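Next up: some structures, all given as C-alpha cells.
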Structure 1
C-alpha cells in the first residue's frame with residue numbers, strides 16, 4: 001500500500017482545493033485514487049469523493065480507535081493504487097496538547113509522508129524557518145514536500161524557492177498562483193456541498209487543470225510509492241451485505257446530503273435497503289418500513305421545501321401513524337413546525353412541536369459525548385446503555401419546545417438541543433442535532449435497523465389481528 005497525507009500550517013490554506021485537484025488529475029490519468037478525510041466532516045468528503053470517482057472515507061480519532069483507523073485505511077486501499085489523505089486544520093493542531101489526535105499523529109500511525117500546502121501570501125524568506133521548525137518539532141514525521149499556494153507571480157516564487165533551497169532540504173512539489181475562478185463558495189459550515197454546487201464536475205475539472213499545470217504529479221506518485229506498513233483489517237465491521245429485509249427511505253438531494261459512506265454501508269450490512277427520495281421534488285414518501293433524514297442545509301432550500309406541501313403532509317401522516325424514523329440536525333429542523341432564516345419563516349413538516357431558528361453564530365460546533373437515557377428507543381444489542389462519541393455542526397436552535405418531552409441522550413460534552421439534552425423521542429421518531437458515526441464505539445446503524453425491523457413485526461402482528469376482526473389493514 002502507498003499514500004500521502006496532505007496537510008497545512010493552518011486551516012484555510014487551500015489544502016482541500018489542492019487535494020481534490022490532485023485526486024481528479026490522477027484519476028483522469030488512470031490512477032485509482034482512494035481519498036480519505038481526517039476528522040468528522042461531510043462537505044469536504046463530498047468534493048473529494050466526486051473528484052476521485054469513489055466515496056471518500058473518514059478517519060477520526062474521536063470516534064475510532066487507532067486499530068480501526070489503520071484497518072479502515074488498509075481495507076479501503078485494497079483495490080486502489082494510491083491513498084490520498086486530507087488533514088484538517090494544521091499539521092500539529094488538535095484538541096490534545098500532546099498531539100495524539102493531530103494530523104501528524106495520523107501520519108505517524110499510517111506511516112505516511114506529509115506534503116504541506118502553504119498559503120504564501122505575505123511570505124518570502126520567512127518560509128524557511130517555518131518549515132525548519134515544523135521539521136524539528138516532531139522528527140518522527142517526514143515532511144516530504146511542499147506545495148506553494150497563492151503565489152504572487154514569478155518574482156515571489158523565486159524568493160520562496162531561494163529561501164527553501166538555502167535553508168532546507170524539503171523539495172517544492174508544486175506552485176499554484178492566485179486563481180479566484182477555481183475557488184469553491186463557502187457557507188456558514190464550510191464549503192458549499194458538491195451535491196448542490198452548480199456544475200460541480202466542471203469546477204473540479206478546472207481545479208484539476210490548474211493543479212496539474214502547477215504540481216509535479218509524477219513526483220507525487222513517486223512519493224506515494226513509498227511502502228506503507230500493511231495493517232490487519234481486524235476490528236473493522238466489513239463484509240458483504242446480506243439480502244435486505246427492511247426498506248428505509250432516505251432523503252438524498254440538494255437539501256439533505258450529510259451521510260458517511262461507511263454508515264450507509266453499515267445500514268446495508270444490517271439488512272436495510274436504502275430507498276432514496278427527493279424532498280424538493282417528490283410528492284410522496286416511498287413505501288418503506290423506516291425513514292432516515294440526515295443533515296444538510298434545509299435553510300438555504302427552505303422555500304422549496306415549504307412549497308412541496310404534499311410530501312411534507314405525507315411525511316407527517318407517516319410519522320403520526322408510527323413510522324420508525326431517525327433525523328439528524330437538518331433532518332430535525334425539517335420535521336419542525338417552521339424554519340426561520342434571514343427574517344423569513346417557512347412551514348416545515350410540523351411533526352416536532354417546535355420552531356427551528358437559524359442564528360448568525362454557531363450554537364453547537366465540534367465533538368460531543370452523549371449518554372443514553374432510558375427513553376432511548378433503539379435496542380441496546382446486549383450491551384448496557386452508556387456514553388458514546390458524536391459530533392455537531394449547527395447554527396440552529398429550537399424555540400417554543402414544550403416541557404415534558406422525552407430525550408434519548410444526556411449531553412456530557414457539546415450542546416445538543418439545550419446544552420443538557422439531545423435526541424427528541426416522539427412516537428417512533430428519534431431526532432437530534434448530533435451526528436453519529438458507525439464505529440465499534442457506537443453501532444448505531446445496526447441498532448436503528450433492528451428498531452425498524454421490530455416495529456414492522458409489531459405492525460404485521462397488529463395488522464393480522466385487525467384483519468381477522470374487521471378486514472384488511474396494511475401499512476402503505
Structure 2
C-alpha cells in the first residue's frame with residue numbers, strides 16, 4: 001500500500017499555495033493515482049502494468065487573468081518552476097472580467113464517501129485471478145472461443161487548496177473490467193461483450209462478465225438487416241453511452257455558455273416521458289464515488305432530468321461566473337484538454353423501471369437488440385446528433401423474442417429523440433465507466449420506440 005495519504009497531499013498543496021507571489025490568487029490540485037492494468041488476449045493473460053504518479057496542477061489569477069501549469073516534479077525546484085510558469089502564463093493571458101475568484105470553504109465539509117481499502121491496494125495477483133476467472137467462465141459457455149479484455153483497479157487521491165483558505169481532500173477506489181468473446185473462423189466474425197465497474201472489486205463478479213459476453217456471442221452466422229428506423233432494446237452498455245453523450249451535449253456548462261448545448265432552449269421543458277429520471281450523484285455507491293471536484297467544491301446530488309423535465313447545466317467557477325450561477329461541484333482539471341470541455345456530469349444515474357429483460361423483449365415486439373455502441377462521434381451538438389456502429393451482440397427481436405443475430409449497423413440519431421422515445425426501463429442496473437473511472441454512468445437497459453440506422457456493414 002502506498003505511503004501517500006490525503007493529509008500528506010494536503011500538506012503539499014498548502015506548500016504550493018504558500019509559494020504563490022503576493023498580489024495573486026490561486027488554486028492547486030495534487031492528484032495521486034496508483035493503477036494496475038491486467039490485459040488478456042487470445043484467452044491468455046499478458047501485459048500487466050502498474051502505474052503510479054503524482055501530478056501538481058496550479059492555476060494562478062493575476063488581475064482577472066488565469067494561467068495554468070502542471071508538473072510531476074515534486075522537488076523544491078520543480079514546485080518553484082510550476083509556480084513561476086503558472087504566474088507567467090497568467091500575466092500574459094487575456095482578462096476574464098466575469099471570473100468570480102476562488103471559493104472559500106463555505107458550507108459543510110464534504111465528508112467521507114464509500115471506499116474499499118482492498119480495492120485500493122491494487123494486488124497484481126488478485127487482478128490476475130480476476131482475469132483468469134473471466135476467461136474460464138467465458139470458455140465454459142463458448143469452448144474454443146477467443147477471450148480478450150482488461151481488468152483495471154486502482155486508487156485515486158486528490159487534495160485541493162486555494163488562497164481563500166480552502167483545503168480539502170478525498171480518496172477513491174476504482175475497479176473496472178471489460179471482456180470480448182469472439183468465435184474464430186467463419187466468413188463473418190461474431191462476438192459478444194460485457195463490462196462493468198464498481199468502487200469495491202468484491203462486488204464485481206469477473207465470472208459473470210465472462211459468462212455474459214460468451215452468451216451474447218452468436219452461435220450462427222449473422223444476417224443482414226436493412227437500414228431504417230426500428231424499435232430498439234438498448235442493453236446497459238449502449239444505454240450508458242447514449243446517456244454519457246446526453247450529459248456532455250446537454251448538461252455541460254461550457255456548451256450552455258457557448259450556445260451549442262442541445263438543451264440550450266429546453267430547460268424546464270419536458271424532454272422525456274415522466275417515468276425518466278436522471279441525476280448526477282458522485283456520492284452515491286451506485287457510481288464510483290467522489291467527495292469533491294477539482295476545485296475543492298463538495299459534491300452533491302444534482303437533478304438533470306426530473307420526471308421527464310430538463311434541468312440546468314452543471315458549472316465550475318469559470319462557466320458559473322459567465323452564466324451567473326453558483327458552482328455545482330462538477331469542475332474538472334483546468335488544464336487542456338479538460339479545461340476546454342469545462343464542467344460536465346461525471347457520475348450520472350438513470351433511474352430504473354420495473355421490467356425484467358424478458359419484459360423488455362416483449363415490450364420491443366419487433367425490433368433490434370443493441371448490446372453496445374462502437375466508435376461514436378458527434379455530428380451536430382446543438383441537435384444532440386451522434387453517429388456510430390453497433391457491436392458485439394446485435395440481434396433481431398421478433399414478436400417479443402430474441403431472433404437471429406444481425407450484421408452490424410451504423411446509426412445516426414439524436415440523443416434527445418432517443419430519450420424522448422424511452423418506453424420501458426429495466427430494473428437491473430450496473431455502473432459503466434472509462435478505464436480510470438473519471439466518468440461513469442449507472443444505467444439499466446431500455447426500450448426506445450424509434451432509432452435510425454443509416455447504413456449496414458458486411459460483418
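Coordinate-derived values only; no laboratory data. Quick caveat: nothing in here was measured; it's all calculated off a predicted structure. Cβ atoms are built from the backbone, for glycine too; each structure is taken alone.
Given a value of -7000 for helix-only ellipticity at 222 nm (-39500 (n - 2.57) for each DSSP H run of 4 or more, over all residues; to 500), calculated from one of 1, 2, which structure does it belong to?
2
Which structure, out of 1, 2, was relative contact order in percent (Cα under 8 Å, 6 or more apart) derived from, given a value of 16?
Only structure 2 yields this read-out.
Volume of the Cα convex hull per residue in Å³, for residues 20-211 alone computed as 175: which structure among 1, 2?
The read-out comes from structure 2.
1, 2: which one has mean count of other Cβ atoms within 10 Å over residues 260-267, as calculated, at 17.8?
Only structure 2 yields this read-out.
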